[in-house]
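Got some structures for you, see below.
Readers should treat all values here as calculations from the given coordinates under stated rules, not as data from a laboratory. As the structure is a prediction and not an experimental result, all values here were calculated from the model.
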Structure P
Amino acid sequence: MHPLYQRLKELDSDTFQRLCFHLLKDQHPGLEISHVEGASGDEGLDVFAGELFLKPAIWQCKSFPNGVGKSQKAQIKKSLQTALKHFTPSCWILCLSIGLDAKAHRWFERLKKSYESKVKIELLSNAEIVHELMHRRSLRNQFFQGAVFDLAELKRIVSESGKLTLEELERATDASLEDIVERWKERDARFNYQIVFDGDLGPPKSLLGPPPPGLVMSRWQDGKTVNVFARDAASLRTNPPQFSTTFKGSGIKKYEAFIRTGVTQEFEADEVEPIRSDWALMSDLAHIHDTYKLRVAPSPLLTNIKRSVRLEFVGNPGTGAVRYEVMELRPVRAGTEELEFSLSGRNIPFKLSIVASIPLGNADIRVIFDSEQRNPKIIKKALDALNLLRPSGKLLIFDLETEKPVLDSISSLPEETQQQGDRRSFINDVVAIGDRFGIDLKLPNKMTKDDVETIYLLREYMRNGTVELDNVSFVLTKSDENRDLVLQQFATGKMSFKFVNLNHEPLPKLFGTVINTGPVVMEADVDINDLSATLRAFREAPVGAGVRISTKPFAPVRVSLCSDET
């Protein structure tokens with residue numbers, strides 16, 4: 001067994017939790033990830049991201065050195081149920097210090113299926129954790145000192161670079177890198193060369209996403225990336241570099257899949273023969289064939305094509321339509337049997353990914369949302385558009401240059417999940433609040449508990465709804481007209497009242513914006529607190545004096561908005 005797998009398996013629960021926390025912080029730098037101190041599983045979570053009172057992502061860490069059997073399955077299920085009892089998570093991820101055998105995997109899949117209506121369940125297994133640790137030297141050494149041979153330290157000893165100051169080492173490194181680049185240029189001056197050291201960051205994004213303009217090749221090995229950019233384009237067109245290889249074993253099926261679908265494929269060393277090339281830099285790879293991976297992806301000549309289009313969502317008769325006048329259509333991949341293209345637009349909070357069969361027939365639609373710092377009306381329009389495709393509707397795409405249809409299809413989306421329905425209701429409430437009170441709102445990166453309570457309060461005012469209040473206090477001025485009437489009405493200890501305020505006090509604040517509610521009405525049926533003392537205080541008060549009345553509602557308080565003339 002690889003030493004990292006063994007050492008991970010030996011971690012106690014608390015150390016494993018802390019390892020997962022630091023690893024997740026590294027993996028998701030844009031999220032506010034928190035570690036819960038104390039006994040594991042107090043409320044069904046060990047690590048979480050987001051606000052607990054909204055829809056947090058929850059990680060539950062389990063260190064089971066002896067495998068996942070009946071007892072361990074019961075612990076996992078109990079932790080999940082506890083988390084769902086206390087929170088409404090967007091997803092619940094089980095982190096394990098060991099792997100699952102086939103039987104345990106089947107059990108976990110059944111668990112995911114049985115809870116899919118409540119929460120999305122995922123797994124972070126020991127293999128995935130070890131894979132990430134391979135790329136994070138500092139984190140690996142912090143928790144598993146000596147578990148993996150430290151090549152960097154050995155290099156320092158052999159080269160005696162450890163004796164150099166940081167400035168001396170930097171100067172020596174610069175000189176060496178300049179010499180390497182010049183030697184590459186001497187071998188082939190048609191290219192420019194860039195060397196990037198990635199350290200613990202793992203493979204650079206240039207290898208995992210769309211390539212930057214002019215990039216011909218990227219080679220990543222042991223934390224070092226060599227990027228090769230075309231310099232002399234005319235010469236390269238006249239005499240382009242040639243290379244060839246042969247796929248074998250499982251690599252044959254991967255290559256066939258690339259031809260059929262255009263989906264990027266990555267080949268291991270045992271799936272491809274050494275690369276043969278007349279390009280010196282490429283031929284250098286032959287001697288390290290056993291260690292490299294080959295990635296075959298769609299050409300930028302395809303993915304850089306773009307067209308301006310109009311997008312329309314059309315519902316069933318009577319349900320309306322939503323139109324986006326200008327969006328950008330880009331191919332993502334193309335094969336002999338399958339085509340994928342994406343649709344996106346400026347100030348449009350979603351991107352559509354459409355995968356269609358060739359010849360054009362059935363198509364799958366995937367929606368990626370980005371709602372942060374967006375106007376809620378823009379989000380509402382997008383959600384309303386997608387809802388027109390439930391249970392079915394039409395999706396139309398027109399080329400703005402030719403005014404010819406690119407796609408005219410009957411489309412359907414599955415019924416809204418509970419989470420999607422809640423999101424749409426929330427956006428509708430925020431838009432209604434903005435319209436009613438004449439304010440321009442933008443969704444924040446992070447919503448607070450006060451924001452949630454403010455939305456609820458204003459929504460109830462607008463709906464002539466109710467709010468729960470523990471106590472309601474007011475000041476009643478004693479007069480000749482009410483001195484006897486009030487005592488009679490207070491005698492039972494119960495009363496009903498209705499009063500109008502010029503504003504809700506204190507003024508509500510939503511997403512940092514203060515909202516002037518205008519006149520508001522409250523009506524309540526209440527019990528008078530400390531009835532005898534209240535009656536005595538009113539009886540003894542002189543005419544013209546104010547007496548504070550403290551009450552406790554025995555039913556929700558009815559609230560509404562009214563005009564200034566009310």
Structure Q
Amino acid sequence: MDKNIKIATILAISTAIFSGFANFINKMAVGAINDAVLFTTLKNLIVAVLLGGILAVFYKWKEIKSLSKKQWLKLLVIGVIGGSIPFILFFVGLTKTSAINASLIHKSLFLWIALLAVPLLKEKFTRLQWIAVGIIFTANFIVGGFNGFKYNFGELMIFGATILWAVENVIAKVTLRDISALTVAGARMIIGSIVLVAILFLRGTEFSVLTMLDGGQWFLIVVTSFSLLGYVLTWYSAVKLAPVTYVAILLTPATLITNILSAVFISHSFTFIQVLSGILFITGIIFLIMQYRLFKKELSGNIQFQNYQGGKSLNLSQDYFSGLLRCTRYAFGPNRLGYCGPDANEEILSYIKNNASDNGLKSLIEKFNTLRPYLELIAKSNGIKDIFDDRVVQAYWIGNELLDNVEKRSLYNNLVEDHKIKKRINIKSFRILEDKMKYGPVPHHSFHVFNIWKRTGHLDEEHTLLSMDNCRISWGYVKKAEGSILEVETEPLLMNSDKLYLGEPVLRKVESRWGMKVEVGDIITMHWGVPCEVITKVQLDSLKKETVKCISISNG
């Protein structure tokens with residue numbers, strides 16, 4: 001199984017444990033407080049404060065400051081429809097129905113997420129996955145069924161909360177592509193808590209009521225707060241790593257946890273139905289995990305993408321191949337000009353246009369002889385097996401913390417042994433390169449561009465200022481987008497007295513080659529005149545940092 005899926009599975013099952021415990025304790029807590037809105041506001045507010053502290057400890061303020069307006073809008077929506085309104089609906093509804101009915105309605109969340117994620121996120125359900133869903137739903141159903149339903153307003157409120165959470169999770173999956181799980185979770189609870197406090201204020205609640213709560217009530221609020229904290233931290237971390245439909249299904253065994261707690265602390269016995277339900281839950285989870293193991297095995301086989309030949313395309317989720325696809329988009333520019341990589345540009349372009357990946361594409365990208373050794377070095381220095389892991393790919397093309405773990409000696413050995421750089425440049429150039437190692441270079445694409453002047457692809461000639469400017473990963477703000485033609489404000493590479501530097505922004509026109517979705521105001525990267533992807537402000541800061549550092553090393 002893919003490493004990310006393994007971690008996501010553990011996190012999602014942890015979420016189910018937190019949720020199952022919360023189902024058990026929340027009914028008692030909301031009854032003891034006797035004010036559902038006050039209870040959920042206090043609980044969420046405590047979680048918001050704790051997450052704010054965690055964000056500070058992990059220095060997430062830099063990421064928060066760099067968020068774009070679109071990213072803030074997504075976080076605002078997540079906070080409103082995920083962190084505030086549905087909590088009121090759920091806990092007010094919980095006072096009007098049983099915990100079992102509330103749990104059964106809430107655990108239908110995976111179904112509503114699937115109905116949204118399949119068309120909007122292009123996630124897929126396989127036959128084995130549907131079998132797992134059926135088994136898990138049966139496990140939930142036989143415990144409560146529909147016999148206990150009152151079909152009242154309380155159950156309708158819980159259903160409304162579930163729908164809102166389903167919408168929120170689909171938005172969160174998109175948001176998590178370029179924002180950390182901790183920041184998204186923090187924004188959800190902090191923004192949501194502000195809304196909840198405002199609602200309390202508008203309904204005239206006097207906060208002197210807090211002094212009237214006794215020790216037992218505060219104990220329940222604190223306990224439920226920590227279960228919610230564990231829930232949001234593990235949930236968003238899991239959703240970031242795996243398809244949201246997969247994670248949502250793994251949440252359903254929360255009912256099993258609730259039943260076990262009820263049997264131990266309330267009924268003091270296990271019924272046959274509870275045992276049968278537990279067996280079905282475990283069976284369903286095994287089937288679901290097996291589905292992803294089989295899927296991974298299938299992908300590791302010798303699958304060839306046939307769309308460019310008019311055959312059937314392999315349409316896979318980006319969750320599995322985002323690193324390889326990202327690497328392909330950056331590698332396309334020089335490959336189309338015949339500078340590096342195999343003579344298979346139309347084939348590579350077909351993969352990109354169809355957003356598809358398989359071992360056939362992996363085999364093609366591995367033939368980029370300058371690229372591959374750098375990826376291998378970054379992966380090995382960070383204990384990552386897959387050289388096309390998205391973190392490794394981003395480190396090389398854009399820059400991230402993985403570069404800090406590459407030792408100078410390792411980079412030097414990589415250049416000599418893997419790149420065979422002594423044979424590819426003259427002895428004088430090699431001595432200059434050796435001397436530059438004292439400045440602590442890292443295996444970023446810009447290092448090769450600015451510090452190994454002789455091209456090491458198919459062309460045996462030195463870089464010019466123009467070719468270096470084209471070869472580096474440049475960036476720009478989109479000022480105009482008319483079809484595939486983009487007008488971009490970018491900083492050109494210039495030279496003065498043999499010193500490289502970035503000039504004042506100028507406008508340039510570039511052509512999008514594969515229908516990349518771009519809006520005015522977006523930040524894009526470019527390689528050999530080809531737009532590669534839209535990046536975040538955080539990624540831009542990393543790219544600028546590595547580019548300027550490599551220029552500085554080049555200048556001596």
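Worth pointing out:
- Given -20000 for helix-only ellipticity at 222 nm (-39500 (n - 2.57) for each DSSP H run of 4 or more, over all residues; to 500), calculated: source structure among P, Q: Q
- Label whose coordinates, when relative contact order in percent (Cα under 8 Å, 6 or more apart) is calculated, return 7 (choices P, Q): P
- Ranked by Kirkwood radius over Cα pairs in Å, for residues 105-280 alone, structures P, Q are led by P, which has the greatest value.
- A value of 36 for percent of Cα pairs over 47 Å apart, calculated from one of P, Q, originates in structure P.
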